[in-house]
Structure P
C-alpha cells in the first residue's frame with residue numbers, strides 16, 4: 001500500500017469517526033464480541049501462523065498469545081461500560097451550584113504498530129483497548145512475521161469495515177508513510193531504536209503516543225532464595241519463545257555465595273523442561289530471521305559458555321545457553337539479548353547490585369528471587385524499572401487488573417485493562433454551572449468586599 005492509499009484509508013476512518021458511530025457503548029461491545037468470535041474461529045490458523053513464523057507450539061501460542069487476547073477482550077466486555085462513565089469530582093466552594101466531572105472520550109483515529117515476537121498478542125490486545133475506548137484503528141504488523149500478518153488481515157477484514165479497522169502490511173516504506181500521516185494517537189511496541197524514530201515523527205505533529213520498548217531486564221537472586229524454584233521459573237521466563245520476549249530476564253545478577261548452586265539448578269531445569277537435546281524438541285521454537293540469528297550468535301563467547309551453545313543455522317535454532325564469568329564489558333551485556341542466552345553476573349552486596357542497575361537505562365522488567373523481606377523492599381524501592389515479579393518471571397503482564405509499561409528508556413505509558421482504556425482516551429474536564437445564581441465577586445469593578453469574599457472562597 002503506497003502513501004496515497006494509506007492517506008485515503010486514514011481519511012475514510014476520519015470521516016467514519018466523525019459520524020459518531022463508535023461512541024455508543026453498545027456499538028463498542030458488538031465490535032469486541034465480533035473480535036472475540038473471530039479470534040476463536042481463527043485459532044487454528046493463528047496457531048499455524050505462529051508456528052510458521054516463530055516455531056511456537058500450540059500450547060505456547062494459546063498460553064502466551066491467543067488466550068491472553070481472549071482474556072483482555074472478556075475483561076473489557078465486563079468493565080468497559082464503567083470505564084466509559086462520566087466521573088464526578090469534588091467542586092470547590094467558589095463554584096458552588098456546579099457539577100464537576102471527567103468524561104473519557106476517544107482520541108479518534110489511532111495507529112497501532114506491533115512487533116514480530118508476540119505478533120498476535122501485541123496487535124490484538126492494544127486493538128481491544130482502542131476499540132473499547134471508541135476509536136478507529138489502523139494496524140501495522142511487523143514484516144518479520146508475515147504468516148501471522150496474513151491471518152490478522154483476514155481476521156480483521158472479516159470483522160470490520162476498513163473505515164473502522166484496517167490492516168496495512170509491508171515494511172519500512174509503509175511504516176514511513178504511516179508515520180507521515182496525522183493520526184490522533186500512536187501506539188508502538190518494538191525496539192528502542194525504532195521507538196525513537198516514532199517519537200520524533202509524532203513530535204513533529206504533536207501526536208500523543210505510547211511506547212512499549214525493552215531493555216536489559218535483570219533477574220536478582222539473593223542468598224535467601226529458594227534456588228530450585230528460582231531456577232525453574234527463570235528457565236521458563238528466559239527461554240519461552242527462545243528468549244524473544246521484551247520482559248524476559250536478560251541476565252542473572254546473583255549473590256556470589258550461591259552462584260555455583262544456581263548454575264547447576266539452571267542446567268537441570270533446562271534439561272527437565274526442554275529435554276537432553278532441546279534442538280530436537282518440537283515444542284522449542286526458532287529465531288525469527290537469519291538477521292536476528294546472526295546478531296544473537298555474535299553475542300556469545302564460547303569460552304564463557306558453561307551449558308548449551310549448539311545451533312542449527314539452517315533451521316534458525318539456538319540451544320538454551322548459559323554463560324558464566326561474564327563481565328559488564330562483554331558484548332552480551334552491551335545490548336538487549338532477545339535470544340536464548342542467559343549471562344550470569346555476581347554481586348557482593350545488594351547495594352552494589354542496585355547501584356549498578358540504576359547506573360544503566362531503566363529496564364522494562366525486574367525480577368527478584370528472595371525470602372528476605374528487607375531485600376525485597378530494598379529492591380522495590382531503590383531500583384527504577386517498569387514492572388516485575390517477586391519470586392517469579394513474566395506473570396505480571398498476564399493480568400488485566402494491572403497496567404503494563406516501561407519507564408525511561410524502556411518506554412512511556414501503559415496498557416492492559418483500565419490502563420489500556422485510559423491510554424486510548426482523552427479525559428475531558430467539564431464544569432456544569434447552574435444558572436439560578438451568579439456570584440458577583442469575579443466581575444469588575446472590583447471592590448474591597450469582593451476581595452474579602454474571594455479570599456474566603458480561595459484559601
Structure Q
C-alpha cells in the first residue's frame with residue numbers, strides 16, 4: 001500500500017520539494033516553502049479533480065455564444081463600482097483584509113441587500129451563528145428568511161448543505177478555516193486552502209452560483225496561503241485601512257470583469273459601514289493652506305480622480321545614514337526622487353531625515369505622485385508654503401524631465417470642481433480648450449515645477 005509522503009511546497013509558484021530549503025529552485029523566492037502532505041493516488045478517486053465544463057469539445061470562436069455578462073447589483077454603490085457593476089453568475093470573489101478591519105460587516109450589509117432577491121448561504125468557520133446574529137442585530141439586519149447561516153469548517157459537510165439549500169450566493173468565512181478529509185494537513189495549510197478553493201470554484205462554475213471567499217492576509221499585506229489562490233478566482237479585493245481611523249478602502253487588484261485598481265471608500269460607524277460619495281472632499285477636510293511641507297495631488301484611482309494631501313517633514317539628521325520613511329507610497333520611489341532632486345535641482349538632502357505621509361490612510365502607487373512628493377519635500381526643507389489653491393500631478397524621469405500621465409483632462413476637471421485655481425501639469429497633458437477660472441501651467445522639467453510652485 002502506497003504511503004503518504006511529506007513534501008515542501010512553494011507558496012509563490014506551487015513547486016514541490018522533497019526537503020526544506022531557504023530558496024525555491026523554481027521561482028527563486030526565499031522563505032516560501034511550507035510543509036504539506038501529498039496523499040497517494042490509491043486513496044483518491046478520479047472524481048476529486050474535474051473540469052469546469054461538463055464536456056471537453058474543441059470548438060471555434062464563431063461557434064461560441066459570447067454574451068455580455070449579466071450582473072446583479074449588490075445595492076452598495078461603492079462595492080458595485082469596485083466590482084465593475086455588480087456580481088455575475090458563476091462568479092468567484094476573494095475578499096482579503098486584516099483581522100477586525102470590517103470584512104464580516106461589509107459582507108453582512110451586502111448580503112442583506114442581495115438576499116432581498118436571491119437566496120444566500122453564509123458559511124462561518126470563525127464565529128458561531130449566535131455571534132453572527134448579534135452582529136446582524138447591531139447592523140439592524142433582521143427578518144430576512146433568504147439569508148441562511150451555517151457554522152461548519154469541513155468541506156465534505158458543507159457540500160451536502162449546498163445541494164439541499166441550492167443558494168444563489170455562497171460565502172465562506174474564511175477559506176483558511178475550511179479543510180477536507182482527503183488531506184491530512186491542518187486547516188489553513190497550503191494544500192488545504194488550494195483544495196477547498198478549487199472545490200468551491202468548480203461548484204461556482206458548474207452550478208452558476210456566486211461564491212465569495214474570505215481570506216486572511218499576512219504581515220506584508222498579501223493573502224495567506226498559496227499564490228495560486230489568487231489565480232483561481234475571478235476577482236480579488238483587498239479591504240484596507242487604519243484601524244485607528246474610521247475610513248476603510250476597498251481596492252480591486254484583480255478583476256476579470258472590470259477595471260483593476262478601482263477604489264471604494266467607506267466610513268465605519270456604530271451602524272456599520274457607510275458609503276463615502278465624495279472622497280476628495282473627505283481627504284481634504286483637514287487640509288490647511290499656507291502650511292510648509294504640504295501639497296495636493298490629483299490622483300487617479302481606477303476610473304475616478306481623487307484629490308489627496310501629501311505631507312513631508314524634512315529635519316536635520318543626528319545619525320548617519322539619514323532616515324527615509326514613506327507611509328502610503330513605495331519607499332524605493334522616495335529614494336529615487338531624492339536622488340533626482342540632488343542631481344538636477346541641487347537640493348542636498350544627504351544629511352536630512354525625510355518622512356512622507358499620504359493623509360487619510362490611502363496608498364498611492366501610480367507615478368503621477370512624483371511632482372507632489374518633490375514639492376512637499378522642497379516646501380518642508382525651505383520651510384516655505386506652496387502657492388495658494390495649488391494642485392499638481394505628473395511623473396518625473398531620471399533626467400529630471402516631466403512625463404505625461406493618463407487621464408489628465410479628468411484630473412484637471414476634478415481639481416477645478418473643488419475650487420483649486422492653479423494646476424501644474426505635464427506639457428503633454430495641457431488641455432486644448434481653456435478652462436475658465438483656472439490657471440494651468442505646463443512644465444517640462446523639475447526646475448520649472450519648483451519655480452512655478454512657489455509663485456504667489
Structure R
C-alpha cells in the first residue's frame with residue numbers, strides 16, 4: 001500500500017508512452033470491426049451467422065479477461081505482473097490478423113495437404129476460428145493493460161490516464177479507418193483487405209512492444225511474501241469481493257451492461273448497415289456468383305464509406321478525449337457521462353431515421369463519437385475509486401464481463417431480428433439493419449438513467 005502511495009507522477013511523455021500500446025490495440029480492433037463483415041459475407045455468412053461469429057468477442061471477454069486478470073494479479077515475474085500478458089496477447093493477435101482475410105486460401109491449403117476436398121464452408125470455419133483467436137488474445141492484453149494504471153499511475157492521475165487511453169483509442173481507430181479511404185481518394189490506390197489486416201498486425205505488435213519497453217513495471221517476484229494472503233484468491237472469491245466493494249459498483253456494472261448493448265449495435269452492424277441500407281447492396285449470398293460481380297464497385301464504395309464514418313466517429317473521440325477528462329474533473333464523472341450518453345441516443349435515432357442520406361449518417365456518427373469518448377474513460381474512472389490495492393487485474397477482468405456479456409444479446413437476438421426482417425425486391429434480398437440503432441438508442445437511454453442514480457464518493 002505504501003508503495004502505491006509513493007508512485008512517481010506521470011509526465012506527458014509517460015502518458016503518451018503508456019497510451020501507445022492501446023493505440024495499437026485499438027488499431028487492430030478497428031480493422032476487425034470494419035472489415036470482418038465483408039470478409040465473412042464473402043465466405044457465405046448470413047446476418048445471423050455473422051452475429052454468431054461475433055460471439056467470439058463476448059465469450060472470450062467473459063472467460064478470458066477475468067481469468068487473465070486474476071492470473072496477472074498473482075503473476076511473479078521480473079518483468080512485472082502485466083507486461084508478459086500484454087506482449088503475448090499482441091503477438092498472437094498479429095498472427096491471427098494476418099490469417100483471417102486469407103481464410104479461404106488456408107482452407108484450400110489444408111485440403112491440399114490432407115488430399116481432401118474441403119467443404120464450401122471451410123473458409124468460413126477458418127475465419128470464425130481466427131476471429132476467436134483475435135478476440136481472445138486482445139482480451140489477454142486488454143485486462144492487464146487497464147489494471148496497469150493503478151499499478152504505475154498515482155491515484156490522483158487515474159482519470160487523466162484513462163483519458164489518454166481514450167485519446168489513444170480515438171487516434172488508433174481514426175488511423176485504422178482512414179488509411180484505406182485516404183489512399184483511395186487522395187492517391188487513387190485501393191488498399192486490399194489482406195494488406196489492411198497486415199498493417200493492423202504490425203501496428204498492434206510494435207506499439208505494445210514500445211509501451212512494454214518504456215513503462216517500467218516493477219518486478220513482482222517479491223510480492224509473494226508481502227501480499228500472498230491478499231492476492232492469491234480464487235476467481236469466485238474475487239467475484240464475491242468485487243460486489244462487496246460498494247453498492248455503487250453494482251449500479252456501475254448495470255450501467256455498463258446497457259451501455260455496451262448500445263455500443264455493439266453500432267460496432268457489429270454499422271458496416272453491414274452502410275453496405276446494405278445506405279448503399280442498398282442486396283445480400284450477395286442470396287445471388288448467383290455470376291450476378292455478384294455487378295455490385296463489386298458499389299460494395300467497395302460502401303466499405304470505404306463505412307471506414308470514413310468510423311474515422312469521423314473516432315476522430316471526435318480523439319479530439320475530445322482529454323477535454324472529457326478535464327470536464328469530468330470539474331463537474332464529476334457522472335454528469336459528464338450522462339450528457340455523453342444522451343448525445344449518443346440522439347445520434348443513433350438520427351442514423352436510423354436518415355439512413356439513406358450519406359451526409360446525415362456521417363454527421364450523426366460524429367455526434368456519437370462524443371459518447372464513445374466518455375464510454376472509453378469515465379466508467380473505468382468511476383470504478384477505480386473503489387479498487388483495493390493488489391486486486392486491479394481481477395476487478396478490471398470482472399468488470400469486463402459487463403462489457404462482453406451484452407454482446408451476446410446483440411450477436412444473437414439483435415442479429416436474429418435483423419435476419420428475419422427481410423426486404424425482397426424481385427430476386428434481391430435485403431434486411432432492416434437500421435433496427436439495430438433503434439434498439440441501441442433504447443439501451444443507451446436506460447444506461448443514462450442508471451448513471452443518474454449512481455452516487456459518487458466524496459473526495
Origin of the derived value -7500 (helix-only ellipticity at 222 nm (-39500 (n - 2.57) for each DSSP H run of 4 or more, over all residues; to 500); candidates P, Q, R): Q
Computed 26.1 for mean count of other Cβ atoms within 10 Å over residues 118-125 - originating structure among P, Q, R: P
Highest-scoring label, criterion being distance in nm of label points 7 Å out along Cα→Cβ at positions 158 and 270, among P, Q, R: P
For distance in nm of label points 7 Å out along Cα→Cβ at positions 302 and 430, find whichever of P, Q, R sits highest and give me its label. P
Of the structures labelled P, Q, R, which one yields 30 when relative contact order in percent (Cα under 8 Å, 6 or more apart) is computed from its coordinates? R
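Bear in mind these aren't lab numbers, they're just calculated from the coordinates by the rules spelled out. This one's a predicted model, so the numbers in the text were calculated from it and none came from an experiment. Cβ atoms are built from the backbone, for glycine too; each structure is taken alone.
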